[in-house]
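All of the numbers you see were taken from the coordinates with simple rules; none came from a lab. What you see is a predicted model; the values in this text were computed from it and never measured. Cβ atoms are built from the backbone, for glycine too; each structure is taken alone.
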Structure 1
Amino acid sequence: MSYLEYNIKSVPTGFKKILALNWPIIFLLIIISSIGFAMLFSVSGGVFERWAQPQMQRFIIGILGLFIMAMVPIWFWRNISFVCYIFSIGLLFSVEFIGVKGMGAQRWLDLGFFRLQPSELTKITLVLILAAYYDWLPIQKISKPVWVIIPLILIIIPAIIVLRQPDLGTALLLILGGGTIMVFAGVHWAYFMTLLSSAIGVVILVFQSRDSNWQLLKDYQYIRIDTFFDPSKDPLGTGYHITQAKIALGSGGWTGRGFMQGTQSRLNFLPEKHTDFIFTTIAEEFGFLGSITLLMLYMGILIFCIISGLSNKDRFASLLTFGVGTTFFLFFAVNMSMVMGLVPVVGVPLPLISYGGSAMLVLLLGFGFMQSAHVHRPQNR
């Protein structure tokens, strides 16, 4: 029996696919999203139709899409990975010409019934194409320079396009997510040390270029960096976000003020309370215990992704699972670090909690790929 025949005959079929789903992850996704609905209801002042209802509708669409994708054989997603990547790059390019502006940046495509942020979609399609590439590439060639350049190009192209929108946060997530896939694939550590050294050099260059004719970042991005180091320089201007966020984080104490009792959000001191800074509302209303509980739920999803990836004999499926888990981790790690003042403020939402259609639907799309990999993994007989 060939390996392909073995794979086909040993994976679940029919109703068994439903039983083979990674149900702990699905339950955790539902629990976290439900917390998100409750928090959106809270920050809206009890107006269900404002943010909570649209978010619930998107979640229902996304979770149904997850189940449908999970039933599709994993080899199908491998075969169309390049098409998905090119499609997402095409959408990124189209933003340059027909994209709509919001909050000072041109990042969205208006589809009439929905605003799509192509950069969010690219986070998943990049994982897909890199997993397919390293599945195709013989292991002995992984660390050869010519074969390392190809995935670097795949990562750099969308990162540069996104940086032009401008969206520094998403560009960094693309680079970090793509680099992590290369680590999981087994690329030699010397390449990453070289990249780290280069990154340090780029950081120095970025600061030296400030106020010059060849300035590498936008003025507002430099201001964000200044605010990160010392928010008190402009507490009512650029430092306002992080100052109010820290007040909300600290005022929650151990158990919080109670549901819908957060003063920072209810009195509108807290900016972006329904999107990037919603974690501070959770901390204020439910305190340290509520915050750490949410973190444990996030870590639970990450742990189940790791277990699924390690138990999968298919290289593509395993790398895809690790990639989706890494993307999810970067979302909540960067967002929580940002609102606590550990990293500069960037536009990264709290996954499944923050209001927004693109991020939620794309994450559920990613978990649809992960579930397909889990369901169709070869079983021991």
Structure 2
Amino acid sequence: MAKIKKDLPLIKNKFIPVNVPLLNIDVKKNVNDCLKTNRLTSGKYIQKFENSFSKLHTRKFAISVSNGTAALEIAIKSLKLKKGSEVIIPNFSIISTALSVIKNDLNPVFVDCELDSWNTSSNNIISKITKKTKAIIITHIYGLPVDMEKILIYARKRKIKIIEDAAEVIGLRYKNKFCGSFGDVSTFSFYANKHITTGEGGMILTNNKKIFEECISLKNLCFTKSYYKRFQHTGIGWNYRMSNLQAAIGEGQINYIPKIIKKKKTIGNKYYNALKSNKNISLQLNKTLFAENIYWVFGIVLKAKLRNKRDMIMKKLLKFGIETRPFFYPMHLQKILRNYSQFNKSNFPNSSYISKNGFYIPSGLGTKENEIKYVIKILKKLLI
């Protein structure tokens, strides 16, 4: 590892966050409208945002919710799977996926990821299917989609439900259709670092009217539809509603999705082209036969002589004002999930490796050109 020269150009008094959202003038107009009309919780923007989002994905129904985790919990419960059924999920993912399965009295079955795409593969998913498998959660990781075609055909023949988690690929097309268009039910997150953000927020999409109606009820405490019996409830649900103010922020970004994706790809490609020849690191695939990476985040996995030195590299980057984040911690190593080891007897070498050696760097929509150049320059000095 080379010593960092004192004359290396620094961005004075500047801290480069791992993510900076970028909100447009339409968002500000919508928010001002909410404030002027005092319609903060319920109001017209909820329906507008739901309609715009479902239309974008050519889905019949959309249900806005409070966050991406809520979307997963409701989506799974809406399928009414038998208690104790198995649900196949990625081992390399945020823990919300596993917890949503467990909270619905189902058993998570983990699948290892690939070293190049960081996604689960069709063959690995299919190898985990048993008679007890009732659903598969397909999670697209870090801006690159899972190759779904084989899984979708296999699952539908066996009446296995598909939950498509498209939180990290908003605006990405898989074989000319937007991700989030393929599941029996699909989920999204609008957290602050997503391509579309509402601060916190989420969405569920489906073409099934019964699933739609169940999701609407579950997100709203299962209130009785009768006006006079409002506070009588038909089931055990949640208060997982999105506010009108949040929806106003989301609706204001819908028409900007092509620009958002173009900018994210530009940022990702700059990093990729600058770092791809480095033999001490590996990068997520830039493109596949079925999609181009839109880089929700730009990740780096250390290898060769930098293997197992991630924390040290992250600390050094922080000293130069560059914020980073470690990769997801794999499910099979989560202490709170040890009770589910009976369903997960396999080893998970790939997700273990990339989790231990992976981190991502500043790549939000608000990341500036001079900041990207600075990050690249520092990385080239450190990653040798």
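With Kirkwood radius over Cα pairs in Å, for residues 219-258 alone as the yardstick, tell me which of 1, 2 scores highest.
2
For mean count of other Cβ atoms within 10 Å over residues 67-74, find whichever of 1, 2 sits highest and give me its label.
By mean count of other Cβ atoms within 10 Å over residues 67-74, the leading structure of 1, 2 is 2.
Matching task: -22500 is the computed value of helix-only ellipticity at 222 nm (-39500 (n - 2.57) for each DSSP H run of 4 or more, over all residues; to 500). Pick the structure from 1, 2. Write down the numbers at each step before the final one.
Working: 1: -22500; 2: -10500.
Comparing all candidates, it corresponds to 1.
Between structures 1, 2, where is relative contact order in percent (Cα under 8 Å, 6 or more apart) highest?
Ranking 1, 2 on relative contact order in percent (Cα under 8 Å, 6 or more apart), first place is 1.
Of the structures labelled 1, 2, which one yields 16.8, 57 when Rg and Dmax of the Cα atoms in Å, for residues 115-234 alone is computed from its coordinates?
It traces back to 2.
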